[in-house]
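So, here's a batch of structures to check.
Only the coordinates and a few stated rules stand behind these numbers; no lab work does. Please read all numbers here as calculations on a predicted model, not as lab measurements. Cβ atoms are built from the backbone, for glycine too; each structure is taken alone.
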Structure 1
Amino acid sequence: MPPAWAFILLLVGISLWAGLNWKLNQLLALARATKETMMSALDDLTAQVTANTDTEASAVQAIQNIAAALAAAGTDPVKLAALQTQLKTSADALAAAIVANTPAA
């Protein structure tokens, strides 16, 4: 039969192991939660980058369309007046959309 101190040492070891196991499980749960939060943030960032890229491409296309329309109008005053009206209408709609979608300070 082993000495009594050996059983006490065994019980202390089991208790320490159980406490360590509990702490490791808590750390693992925290790491998993952090990973989920980071993945969600990365997904949100990826979506925003895509939206910005699409918007920037649309703006570039709009500028190219304006340049093409100016070239097509040449010096014809009627075509230039129609183009000016079209650009004013587009600018007003864009300004209204920006104001409508800008949060109050």
Structure 2
Amino acid sequence: MKVTELAIVGLGTVLPNFPVTQDQGGAWLTGYLEYPDRTKRFANRIFRLSRVETRYSVLPDFTHPESSVLYRGGLPALEERMNVFRTEAPKLAERALHGDQRWANSPS
């Protein structure tokens, strides 16, 4: 059996194209999902208290609903969500490999 040595020689990082502020994420969540008002207030509180200012997604759904990929009414099945990420993850890896540091190329 031939043994090949492997080594990590560097790390590349890149962010997905769609930034989502906490306010946008909370508004999307509470507007999209049909939950009682108490649950919506709780979800917004979690977003607010997380202290994460901006999250990033490979999906335009949360800030550009007219370009929605998955969330077009109703919750997509796990398999549908995984298929999107199965497609998008290699694209992010390729960008990171080539040093692409663009964090957003979508309209604001």
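Can you say which of 1, 2 returns -13500 when helix-only ellipticity at 222 nm (-39500 (n - 2.57) for each DSSP H run of 4 or more, over all residues; to 500) is computed? Don't jump to the answer; show the numbers that get you there.
On the way: 1: -33500; 2: -13500.
Considering all the candidates, the number was obtained from 2.
Suppose distance in nm of label points 7 Å out along Cα→Cβ at positions 57 and 73 works out to 2.8; of 1, 2, which structure was it derived from? Intermediate values should be presented prior to the final figure.
Values: 1: 2.8; 2: 1.9.
Comparing all candidates, it corresponds to 1.
For distance in nm of label points 7 Å out along Cα→Cβ at positions 1 and 25, the calculated result is 4.3, so let me know which of 1, 2 that is. Could the numbers behind the result be given before it?
On the way: 1: 3.4; 2: 4.3.
Label of the source structure: 2.
Compute Cα Rg over 2.2 N^0.38 Å for each of 1, 2 and report the one that scores greatest. Please list the in-between numbers first.
Values: 1: 2.61; 2: 1.35.
Comparing 1, 2 by Cα Rg over 2.2 N^0.38 Å, the maximum is at 1.
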Open item on the list: If you rank structures 1, 2 by mean count of other Cβ atoms within 10 Å over residues 17-24, which sits at the top with the largest value?
Closed with: 2
